[in-house]
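Multiple structures follow.
Every number in this text was worked out from the coordinates using simple rules, so none of it is lab data. Predicted model only: the values in this text are computed from it and were never measured. Cβ atoms are built from the backbone, for glycine too; each structure is taken alone.
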Structure I
Amino acid sequence: MPIRIFSVQFIALESRQAAQNSIAQAQINDNAEPPQSSSWPNRPLLFLLSLIAGFGVGIAVIVTQDMLVTGMRSIDEVESELGVPLIAAIPNIRQDHPADIVVDKPTS
């Protein structure tokens with residue numbers, strides 16, 4: 001008797017699998033054609049958003065850099081902070097070799 005139950009279950013399982021594996025009857029009504037224009041990405045909108053984001057990041061970097069720099073940046077700022085006139089200042093020297101500076105400005 002148990003063999004008969006297993007054979008009935010096996011036949012039922014085979015019939016379910018055969019039903020799942022059957023190929024559906026389908027036919028092609030229309031051939032696929034590419035769209036005339038892309039729906040995504042919207043290039044002008046992405047360009048505009050990228051431009052705005054770039055300006056925003058640039059301004060944020062400039063403001064952050066300005067806030068991180070400490071000290072006095074100009075002669076006017078030194079005079080106003082200290083309340084006395086500035087007598088002398090060390091000029092900014094380029095990162096050239098010192099001999100090049102002497103050749104360019106012999107009186108310096």
Structure II
Amino acid sequence: MLWERIKGGLRIVALDDAAAGCGLRLEQTLADARAIVPDLAMREIDRDYLEGVFADFADWHSNASPIVSVLTDMAPYGDLVLDITGVAHLFGGEARMLVTLT
């Protein structure tokens with residue numbers, strides 16, 4: 001679970017399925033989250049680190065698509081977007097391309 005200071009408080013910005021299954025949700029305050037799960041494992045999000053990781057992902061995926069972008073406004077930690085127009089056939093179709101790239 002990752003948190004960040006938002007709107008004057010510490011709020012959840014990323015969580016896994018287990019945390020969501022406990023009733024935690026994005027933008028919930030840490031105080032509320034700790035009331036639900038007292039021994040919650042959490043860490044402050046490191047946006048500089050994530051920016052570097054996504055830049056590396058984008059570089060690696062540029063072998064599959066001429067247009068690769070990191071969209072930080074799509075998800076709290078970023079989303080990697082590839083324009084696969086005209087290139088999916090090189091991988092045997094979109095389904096095989098997805099398997100190859102993930």
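Can you tell which of I, II yields 5.2 when mean count of other Cβ atoms within 10 Å over residues 29-36 is derived from it?
Computed on structure I.
Compute FRET efficiency 1/(1 + (r/R0)^6) of positions 5 and 61 (r between Cβ atoms, R0 = 41 Å, to 0.05) for each of I, II and report the one that scores greatest.
Numbers: I: 0.00; II: 0.85.
With respect to FRET efficiency 1/(1 + (r/R0)^6) of positions 5 and 61 (r between Cβ atoms, R0 = 41 Å, to 0.05), the highest-scoring structure among I, II is II.
Looking just at mean count of other Cβ atoms within 10 Å over residues 53-60, which of the labels I, II belongs to the structure with the highest value? Don't skip to the answer; put the middle values down first.
Values: I: 10.0; II: 13.5.
Comparing I, II, the top value of mean count of other Cβ atoms within 10 Å over residues 53-60 belongs to II.
Please state which of the structures I, II yields 5.8 when distance in nm of label points 7 Å out along Cα→Cβ at positions 13 and 37 is computed from it.
Derived from I, not from the others.
Name the one structure among I, II that helix-only ellipticity at 222 nm (-39500 (n - 2.57) for each DSSP H run of 4 or more, over all residues; to 500) of -18500 was derived from.
I
Using Cα Rg over 2.2 N^0.38 Å, single out the structure from I, II with the greatest value.
The structure with the largest value is I.
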